[in-house]
Structure I
């Protein structure tokens, strides 16, 4: 499959992830009835499920085309595990970020159709941005948010690597990965608004700007660190002996070669 075709799939898939996940948080997490007394919104559980469903649906839609990374951290984690060529990291990441920006832009345009909508970083996390300290939904510290993002991304990659291993049950990987992302959101929405995905964080932050854009660095560093660590752990301790032998034969170049 040509790299341009695969990058187009990554662009569309990441757009869908941000539109579905961040869109549900912005447009549907809280929705009051006509009297303003009853919240008909989907809440944290609904938003968590929305993020999981975007990945699950896209995994079936484009997994056979691009691998359905939708996330620079996933691309780095697969590279660290020896399953993705290093030479394709940059085009994949560019496509993912552009898709996330487009998805956030669509959410912004739709949300702007409501008369009282305004992007105000002092009022929380507009456009479902990620943050720490004063911009953490629960007021969690920088260190707490850093640890949360590293650990959550580590386990997200462990789920991805295990579910897509050739020894795993065939055809069920999207379900495990989608439910894994749902669980991650259920745990960490109160902490960071859940990133585990630098592209997902970048799209909304570009539109919001200000201090939330200034905190974006954490949501690149922590997810990529967690993902690379998971890739190394899985490749070192859990990969099939045939994969380990192939990497040993390739020597120092194994990071740059797909399995």
Structure II
């Protein structure tokens, strides 16, 4: 079985000041149904990693999305975890969990760190807070492109991390659902999809069809009509290659049993 994990990071718009809450814009969140309608038309499951600020500001929207999609944690404020200390990280998680439980009467099960910046202390915190899975680690990336979230090689399929090195297999209870790319580490991400012609992805899938891959989008991808059309074409390619679309929770259940 070939599995594709589709997720959307639902947050303030790209380019909004990361530390100035009052200046942030959320047009992508307000237009997110443009992407979700594509998923609905193709019968596709997905996980929405939502910030606490979005959950607080758009509570009714999120409750509506939760009827069809998994809602997971993307911290409260989207502060990069390499810029804040352990206590601040804890507050970012605790505040999200408190509001999530108030709305859904249960704790969140999945987590993704802003900009994929996760470390051993962060993973330990997630496990202590009862998260079943994390999906932050980028296990490979194109050699010709730098990204702050890529911190070296890791397994390309879901695994339980090593407490001393989360980029290696170990005995932690939390499951890591990595965010691997296609051939040569080229990711299926909204910004890359907008830059590369669809033909390039068609070629990549002729070369390699991995058993597990991810398609990671952002709420602000909904603001580009061109990007929306390409996302729809990518989904068609994946369906034609017999990929099954699973939520983070479904993947967690499958790989934990395995």
Structure III
């Protein structure tokens, strides 16, 4: 049973295609179900790559309509929620705005002005040691996991997107986040999106995933699709990696319940 729960819509301003296009792509790819998880609205407009607060009803209506069009195909409803310190109550507010199947926790911002994966801030990588950037990112990731607000966590080592990483063994950067994910019994996303970025590598790295497996952290495989043709893309590589590490199950999500399913 193959699923893809991390997909976006045009409401985030950097994705293309209509929800029905993603559903058709999922069916063509042989997926048993799909989920939508556009970037959550914020009470103030932080940036230009998420839906505006007034767009949330439109988002919910879009998913309702595509479910009506494909009544026999499971279509899950979710949000990708940014962890930004001080806005935890806003996430709690969003929790009650719809019958979500899952909420995804993610870290993009390592400071209020710096979304670390945004190409427009690439200059900052020359202004700060890479070790400092990685430390800040994984510190925030651990804090995000420990909030207990989410069902699974996205692209765990997104900070490597531009191919910049500290030298040597990276385990010390990963440990705190992995302990937080294990302690809060979260599911970890294996994302093929990294294969489409400069780093050309699945999120997370094999080492990160091996450390997750040692902690009995379950996984889900997603594409982070921003276009219909990205749905389920390179899942064969993600499945291969998961199996090589030792995983035999992935998690399905429904009404905020995680359900183990054989790979």
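Per-structure values
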item: Per relative contact order in percent (Cα under 8 Å, 6 or more apart), the highest-valued of structures I, II, III; result: I
item: With mean count of other Cβ atoms within 10 Å over residues 46-53 derived as 15.6, matching label from I, II, III; result: III
item: Structure from which 16.2, 52 was derived, Rg and Dmax of the Cα atoms in Å, for residues 30-157 alone, options I, II, III; result: III
item: Identity of the structure behind 51, 42, 31 (criterion: Cα extents along the principal axes in Å, calculated), options I, II, III; result: III
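A short reminder: the numbers here are calculations on the coordinates, not readings from a lab. These numbers were taken from a predicted model, which means no experiment stands behind them. Cβ atoms are built from the backbone, for glycine too; each structure is taken alone.
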